[in-house]
Structure I
Amino acid sequence: MNNKQNTLLAFYGDDFTGSTDALEFITRAGAKAVLFIEPPTAEQLQQFPQLDVIGVAGKTRALSPDEMENILLPAFEQLKASGAKQVHYKVCSTFDSSPTIGSIGKAIDCGASVFQNKLIPVLGGSPSLGRYCLFGNLFARMGIGSNGKIYRLDRHPSMSKHPVTPADESDLRLHLGKQTNKTFGLIDVLQLEKPVEEWKDTIHADEEIILIDALYESQLAKIGEWIDSLHHDQTQFSVGGSGIEAAMGNYWNEKGLLKPRTEWPKIEKADPLVVVSGSCSPVTKKQIEYALTQDFVEVLLEMKTFKGEQGNGFSIEVDMDKVLSTIKQNQSVIIHTGNIQQIEQSTSAYILGGMLGNIVKQICKQIKLKRVVIAGGDTSSYAARAMEIDAVEMIAPAVSGAPLCKAHSKNNSMNGLEVNFKGGQVGDEKYFVTLAG
C-alpha cells in the first residue's frame, strides 16, 4: 500500500456492519472515504484518488486470538504504511468479545506492537447510537435508531444473551482486562468537563490504555482533540466503536480540515427488496415479524443432518425456486437462518454468512437487483466476501449506524449493487420496510 497523500485516518473494522457504521460517521463529517474488504493494494487506491480515509472491513470479531494476530499484525503494518495520522481498530459499540472469540485485548496488543504508542485511547461510548459510558461502565439502548430502553450492558436483554459473546461485565476496564495484561486508566465523565490540556493530570505513569467516557455528542469534539494531540511523528492507534470517527470528524470540522456533508441523494424505492439475515438478535426478529405483516415473503435456511461411512455431517439448503419466483413476482423476500442452532459457535458465522452471501450472488446472476440488506454482525463479513465485494462507498444515510452503500466488485452482476449492512441491534421494527422505500 502506498497512499501517502495526507490521509487523516485509516480504520480496521472487526466486522462488515460495524465498518459501514464507521464509514457513515466519517463520510458525514465530509471525508472522502472508501471501505475495502482487505487492506487495499496500490492499484486499488489508484481507482480512488485523494482519499481522506481508508477503511478495511475485517472479520476478526468471530476469530480466535491466534487467528486475529495472524491477520491484524500485517494489516496494521499496511495501514501504518499508508501514512495515516490516526489508525483505529473499530469494534462493535457494545464491545462484543471474549478472551477466546474476537478478543479486543488481543487487537490492542497487536496495535501496541506495531504502532509503539505510549498511550492507547479506548473510547467507550457512541452517544448517537445509544451507547453511553459512565465511570467506565457501558450502557446500551435496546435498538439503535429506536426509542428502546437503556440498560447497563450486563443487564441488556439482548447483549447479555448474545449466543457467542454474552455480556457479563459492564465495566469495560474489567471486561477488557480479561483479554490483555496492559494497565487501564480512565478519563471519566466529570473530567471531560475540564480543558483538554488538564486531562494529562489524571493519567498515571504506569497506565497504558486510557478508557474515555462519553455521554453526550457535544463531548466528542473535545475527545477528538485529545486523541489528535497524541499524534506527533508517529501514527496514533486507538480502539472503540464509531464514536472514534464521530469524535475525529467533529474535531476536524472545528479545525476546518473537513467540511460536514449535509445534502444526500434521496433513497429510491427498491421493488423488490432482498434481505438475508444471520442475526440472532431479538431486535432483528421483531423486524422480520413486522416485514412479514407487510407482504414480505419468508424463506428459511434448512439444516439437514446425515450419517455416513465417513461420519456424521450436515448440509444447509434453501428453496431457491421459491426465492426466485417470489422476486420475479416483485415481492420482497427475507431469507434467514431461522432456528439453526446446532452448528459449532466457532464456525457458525463462517458457514451461515458464506451461505447467505452465495444465495445473494446466485440471485444476482439471474435477476438484476437494485438493493440487498445483509443483517447480522458476525455473519456479515463472510457474506460480503462470498458476494465478491471488493469495496463500498456510502450513498446516503438510512438508519443511524447502517448507511446505504454502493458495492464495487469485479463480478459484473454484483458491481453497482446497493447494499445495506445492518447489525443485530440496529433499527426499529419497521427497518426492512423502510429500506424497501
Structure II
Amino acid sequence: MKRLLLFGITLSFLISCSKDKEEVEIVKPTEKVISSEITNLWTEKLLKFVRYQPLNSPTYISRALGYMGLTMYETVVNGSIIYQSVAPELNGLGELPKPSGEIDWETALNEGQYYMVFRLWQHSQSNYKLPIDSLYNDIVLQRTTIVKDTAIINRSKRYGASVAEKIYNWSKTDGGNLGYLNNFDFKYAMPLGPQYWTPPSNGQSSILAPMAPAWGKNRPMVALNGNIPIPQIMEYSTDKNSKYYAEFKEVYDLNINLTKEQKEIALWWGDDPSETAAPAGHSYNLARQLVQLKKLNLFEATSVYAKVGLSVADAFVCCWKMKYTYHSVRPTPYILRNIKMPYQQFWPEPPFPAFPSGHSTQGAAAATALISAFGNEVTFTDNTHISRIKDYARNVDFKARSFTSIWQTAEECGISRLYGGIHTRQDNVTGLDLGKKVGENVTNLHWKKTTASM
C-alpha cells in the first residue's frame, strides 16, 4: 500500500513538472514585420533622378549606387534580429554609429538616403532635386502621422544621418569622389599599335579621350575584390586560322545577320548612361523588381540592395583595372583592317577598351548577389525599359525580357554586347567569370547573425 502511495505521489510530481516545463517553454523572438515599400519608392525615384543627371558615366553611377545601397541597409539593420552590420568587414569603413533609444527604421532609412543622394550628386541641378525633395517630405509626413512621437522621429532622423555621414566620409577617400568632374583623361598615354584600342571618332562619346583610365586604382568596397588576379588575354593575331581571328569573325558574322530578337536584346541591355541609369542602374532595378515580386520585408529588401550595390561598384573597379592593363582593341577596327570593309556594328562603340566586358562583369556580379537572396530558379519579367519609345534609328522596339532564372540575366546582358558588335566572346566570358567572383566576395560577408547570437 505504501509502495502504491509512493508511486502515485511520484507520478503526480512528474506530471506536474511536465506541465510546468510546458508553461515556461521559451519562445524565440521573431523578426519584426516591416514593409519594404519605402525601399521600392526610394529606388524607383533614385533611378529616375540618376537618369537625368549631367556628366553621367557607368563608372560613377556604379560607385554611387554602391554607397546608396549600403546606406539603405546600415540605417535599418540594427532593427533586425537576423541581419547584422557588414561595415566592420568592408575595406576600411569600421564600426558605424549605434542607435540609442527607440528608432523608427523607415524614418532612419529616409534620412540616410536623402543625406547621401545630394552629396554623391553634388552637381545635380535644382529642377532634378524637386522629385527627391517631394519623396523625402512625403515620407517624413507619413511617418510622423503614424509614429505620433516627435522625440522618436527626431532621434531616428539623427541616427539615419549619422550612419550616412560616416559612410559618405569613407566614400570620399576611395579615389572616385566627384569622379563625374573627370570622366575623360586627355593626358593619359594610350599604347600604340593595331592590337590596342583608340577612342573612336563615331562612337557613343564625341570626346576623343579614354573614359576613367584610373578607375581601376580606386579602393574596392570589399578588400578581397582588390586581390582578384588579372586574367590572361588571347595573343593578338591576324592569322585567319587563329582563335583570336575567329573571335572577331564571329562578331562580324553575327552583326551582318542579326535577327529581330538579337537586335531587341542588344537594345534592351544597351543602357547608355546619357539616356538611362547605366548598366549598374539596370541591375539595381532588377533588384527592385524582385524585391516587389517576392514581397520581402524591410531588412531582407535592404540587404538585397546593399549586396547588388556593392557588387556592381566593385565590378566596375575590377573590370576597369583589367581594361587599362591590356588596352585591347574593339571589334570594328579589327574587322575593318582584317576581315571586311565597309562594315558597321549595330551599337556605337563606348569610350574605353574592350577586354573584359563591363556589361558582363557587372551583370554577373549583380546576378550572383541576387541569387544569394532569391535562389537562381526565379521566373520573372524585366520591365526596366518598357516606357521608352521605339529606337527609330535602328527600327527596334524596347520589349520586356522574361527569364526563368536570375543567371540568365547575366548571360543575356553579356551576349547583348556581341550582338551590339562591340565585344568578342572572350570579353564576355571573362567578364562573367570576373563578375561572379566579385559577387561571391560580397555575398560571403557575414550578413546574418550566427545562431548562437540570435
- Message: As an exercise: helix-only ellipticity at 222 nm (-39500 (n - 2.57) for each DSSP H run of 4 or more, over all residues; to 500), calculated from one structure in I, II, equals -18000. Which structure is it?
- Response: II
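One of I, II was used to compute percent of Cα pairs over 35 Å apart, and the result was 25. Which label is that? Mind dumping the intermediate values first?
Details: I: 25; II: 35.
It must be structure I, since only it matches.
Laboratory data are not the source of any read-out in this text; all were calculated from the coordinates shown. Being a predicted model, the structure only gives us computed values, none of them experimental.
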